[in-house]
Structure 1
């Protein structure tokens with residue numbers, strides 16, 4: 001079974017889902033043993049396919065660390081925390097978590113863009 005490790009020890013994903021903001025970016029770090037990479041990719045693909053069909057989903061992208069790394073980073077853009085929360089809490093999504101390899105740890109966290117003058121915009 002996939003193991004959740006909070007990215008921020010002071011703010012849980014559950015607490016974040018109670019904030020009513022948007023758009024939000026989900027960043028999720030996955031760690032897996034080398035022999036389980038194919039199963040992780042298969043499970044993640046099933047999740048991404050599910051999320052693409054949910055209201056409020058905008059986009060997603062998966063990245064893998066280089067040089068044989070078995071760390072993956074996913075980011076997904078949602079219209080709001082409410083949209084993400086509804087999709088995340090559906091029983092049909094929760095049942096998909098069992099498809100991940102037992103060696104998988106995951107650290108999902110929600111973010112919002114911030115503006116830094118002359119460098120990045122929050123829009």
Structure 2
């Protein structure tokens with residue numbers, strides 16, 4: 001019997017209603033590396049993990065995506081850059097937890113299709 005230890009994510013799918021609008025948001029506002037588009041789907045590279053934007057094929061599959069947390073070095077700088085591009089944050093950078101070696105910071109915003117996305121930063125504790 002095959003070993004079923006799942007540990008590597010190859011692709012994440014995000015439902016969208018307007019593919020062209022979503023591609024512009026992820027490519028132009030978030031600066032993600034656009035790969036290609038096929039009918040009903042567009043693909044981006046997130047350091048080896050594909051992000052697929054797709055129009056739901058059936059009504060029962062048309063729902064908001066899970067929250068995607070993007071790791072960033074300096075959450076305040078990224079927050080300011082994205083805000084300057086017109087992205088409205090639901091919550092700006094907030095300290096979530098003080099860990100032994102780092103502080104966990106998060107900020108959340110919505111994409112052009114109303115899916116919740118977040119920034120996550122783990123600066124070392126001084």
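Each value in this text was obtained by applying a stated rule to the coordinates, not by laboratory testing. Nothing here was measured: the structure is a model prediction, and the numbers come from that model. Cβ atoms are built from the backbone, for glycine too; each structure is taken alone.
General observations
- Of the structures 1, 2, the one that -7500 was derived from, the read-out being helix-only ellipticity at 222 nm (-39500 (n - 2.57) for each DSSP H run of 4 or more, over all residues; to 500): 1
- Given 49, 49, 26 for Cα extents along the principal axes in Å, calculated: source structure among 1, 2: 2
- Across the set 1, 2, FRET efficiency 1/(1 + (r/R0)^6) of positions 66 and 82 (r between Cβ atoms, R0 = 41 Å, to 0.05) reaches its highest value in structure 2.
- Cα extents along the principal axes in Å, for residues 26-73 alone from the coordinates reads 35, 18, 12; which among 1, 2: 1
- With distance in nm of label points 7 Å out along Cα→Cβ at positions 42 and 58 derived as 3.3, matching label from 1, 2: 1
- Among 1, 2, structure where FRET efficiency 1/(1 + (r/R0)^6) of positions 10 and 114 (r between Cβ atoms, R0 = 25 Å, to 0.05) as derived comes to 0.85: 1
- Comparison of 1, 2 by FRET efficiency 1/(1 + (r/R0)^6) of positions 18 and 34 (r between Cβ atoms, R0 = 41 Å, to 0.05) - largest value held by: 2
- Computed 46 for relative contact order in percent (Cα under 8 Å, 6 or more apart) - originating structure among 1, 2: 1
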